[in-house]
Structure 1
Amino acid sequence: MDYYRFWQLLLDEISVAPKNGERRIVTFHDPRHYAGVLSEWRSLKSKRAGLKQVQVSTLIRAFVMPAAGAARLLDRFAESLNVEEDLRIQIHSIPGERVGTAVLPWGVKAIHAPQAWTRSTGVQVRIGVIDTGADYRHPDLKHSLTSGVNLLHRGMLPLDDNGHGTHIAGTLSAAGGSRGMMGVAPRALIYPVKAFDHSGSAYVSDIVLGIDWCVQNKMDLINMSFGMKTRSKALHDVVQKAYRSGIAIIASSGNDGKRGGDYPARYPETIAVGATDKRQRVASFSNRGPYIDVYGPGENVPSCWLREGYKEMSGTSMATSHVTGAAALLLALRPGLTPKELKLLLRRSSVPVRLRKGQRRVSLGGGSADAQRLLRAGTRTRRATAATV
């Protein structure tokens, strides 16, 4: 393969293509071709302004580039490339009402997080939250938020212009004390990864690059409260890479109220989360089915919001942040747990859930998350393992 010609063909198309147009994810059948193309890109990018529109995921050996350029490359190098459409993906939440305060939200109490705090508060567990960013001015989050990364505007803080990411961060690890909100794991560290814009929309490539960043920066957990109906090879590849590197991905199943669910939660390497209401029933909007690993509180959940406020929201997004918080409590005690072991412990320690009246009877998968039971199960497993060594 002529690597210089590869980039010259792309630059010819970029020069006439509209900015902010459609994108494609390009991978290579032969790793040697990827290495050669990457080396040439590194030598050219400082000289050719058009190559600033190209991004790289080293984890799955992929380039993200304008669609027109990818089509031209496919015409010329079809035997060497795989080109995937860069699909849109949405956050999983239903807007609610602003509320005055949220000291100890019902969901945090429902999973028995306060009872677990005598043993663990999630201290120093690193959580990558791939979302809309976070409100760094919120007083309940000032001890929890770290710098993270802004994939939409590199070099800028991942500031939240939607609210969804701030809500997720609050449930995960708000630490406002007696005058503010408390999240599930108040001493965990949140690394906001801003991949979603103000409307709660992102591209698959943004998620790929976000997971890539989380792996490179050694997160312990990744919270992904979003999804789409279509399977993506690039997204599955990067999820598998994170799984093999020892990072558990906890993903929301979607809000269609159906048997089944969205990707990436449907990938076997993730921990798939459904939502319950205040009566420990499957929420009317929640997807359900045998692939759901665990459920969490997801209906009318109050949490942190923009401009130092609070808001109720519903969705499997909210349920996912409760489960990720519970996982952080356990990982603070058992930092060596693999994603597979964490999933098994979440399922084994869960509490049975019920269907609402009129909901179609199907296999529900796992039960409802319980942080106190999870810590007991996790430490019992450690003692049993130690006894056999």
Structure 2
Amino acid sequence: MTDPQIAPLAGYTVGVTAARRADELGALMERKGATVLHGPAIRIIPLADDSELLAATTSLVEDERPVDVAVATTGIGFRGWIEAADGWGLGERLIDRLRQATVLARGPKAKGAVRAAGLVEEWSPESEASAELLDHLLAEGVEGKRIAVQIHGEPLREFIDALRRAGAEVIEMPVYRWTGPADPGPLERLIEAVLVGQVDALTFTSAPAAASVLETADRMGRLDALVEQLSDRVLVVGVGGITAGPLVRQGIPVLCPERARIGALVRELAVALPARAARFTVCSSEVELRGQAAVVDGGLRPIPPAPMALLRALAAEPGRVLSRPALVGVLRRHSGREFGVDEHAVETAVGRLRAALGSPSLVQTVVKRGYRLAVPVA
């Protein structure tokens, strides 16, 4: 049985693709024992420098026609919009225009930002979901109405198209837009770490980050390999359904918490990742195979990458003998090298694996055949 003193994410490496609040997310996971690799997938364009938002805000306040409905989708986005408008000298005019509209807020944080601006929301969905917000608008009737929608990252195409089909004029407010990272190196290294089995879970807090990871992998010529890893071995966790969208469209399963909060994301991860661990008995020792470590008789034992690749292969069918040539293939796939990996490298990695496990007898040499885990024979 695993020692309860061992943190739930100890022995696992988790990738963080976030730009905003990445340090907070990483710290939450590290407190649960994870090793965190950070590869920011996006770069946030400062609102004060966003010419597109300035043009949209100017058009909104200078148009003589009133705004019938204003939709606030995120707290940080709505608050930032008001602050940016103040910096452009448009703050009071924007508030006056919004005060004349029916204001809807997607969730508690958006509601708080609306009230902080001196406005009062008329309605907010309990589910915090854009779909419920859309249903409410359509039920109220939108034909002929002008609706300003604060966009949060990925364009809300289905939401906006549905309003337009119902006869509304929709004004899109592109708050806190994203572009690719200024330095793609950390993201590329994170993707490579995923591909060689050194990352056990990958987290996403925005749809643009998810799209950027896929686009970067495609540019690297590794998209198919990444999708394969994320669809099988690596646990993918998104903060919510909108965030998961680009990944789901690639056929990648994404785990999302019930509430779209980073704290809830980490709690979900801390339950789901250990639940995937393989557990078996080897030489009377209870072994739990974590991402980058093994728990042997309740003690956590970190294992280097190459020996861990061999352990995963041996543990796929505990007790089955794997030949040296087969294990050469495992190390070649792990290293990404076709040459320079031979049977001597396998022997070296097996020796390091035995040392890391703390007991040479756990990995058995089968003369002239190869290696196996020393599971009891029925």
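Look at Cα Rg over 2.2 N^0.38 Å, for residues 127-230 alone for each of 1, 2: the largest one is in 2.
Identify the structure, out of 1, 2, from whose coordinates Cα Rg over 2.2 N^0.38 Å, for residues 223-262 alone was calculated to give 1.26. Computed on structure 1. Each of 1, 2 could give mean count of other Cβ atoms within 10 Å over residues 7-14, but the derived value 22.5 comes from 2.
When Rg/Rh (Cα atoms, Kirkwood Rh) is calculated for each of the structures 1, 2, which structure yields the highest value? The structure with the largest value is 2. Ranked by distance in nm of label points 7 Å out along Cα→Cβ at positions 151 and 335, structures 1, 2 are topped by 2, which has the highest value. Tell me which structure, out of 1, 2, gives -10000 once helix-only ellipticity at 222 nm (-39500 (n - 2.57) for each DSSP H run of 4 or more, over all residues; to 500) is calculated. That value comes from structure 1. Which of 1, 2 yields 46, 42, 32 for Cα extents along the principal axes in Å, for residues 103-286 alone, as computed? The structure behind it is 1. Set 1, 2, criterion distance in nm of label points 7 Å out along Cα→Cβ at positions 31 and 191: the highest-scoring structure is 2. Assuming 0.60 is FRET efficiency 1/(1 + (r/R0)^6) of positions 63 and 135 (r between Cβ atoms, R0 = 30 Å, to 0.05) as calculated from a single structure, say which of 1, 2 it is. Matching structure: 2. Distance in nm of label points 7 Å out along Cα→Cβ at positions 175 and 343 computed as 6.6: which structure among 1, 2? Here the read-out was taken from 2. One of 1, 2 was used to calculate FRET efficiency 1/(1 + (r/R0)^6) of positions 119 and 271 (r between Cβ atoms, R0 = 30 Å, to 0.05), giving 0.20; which? Matching structure: 2.
Each reported figure results from applying straightforward, stated rules to the coordinates on display, with no laboratory input. As the structure is a prediction and not an experimental result, all values here were calculated from the model. Cβ atoms are built from the backbone, for glycine too; each structure is taken alone.
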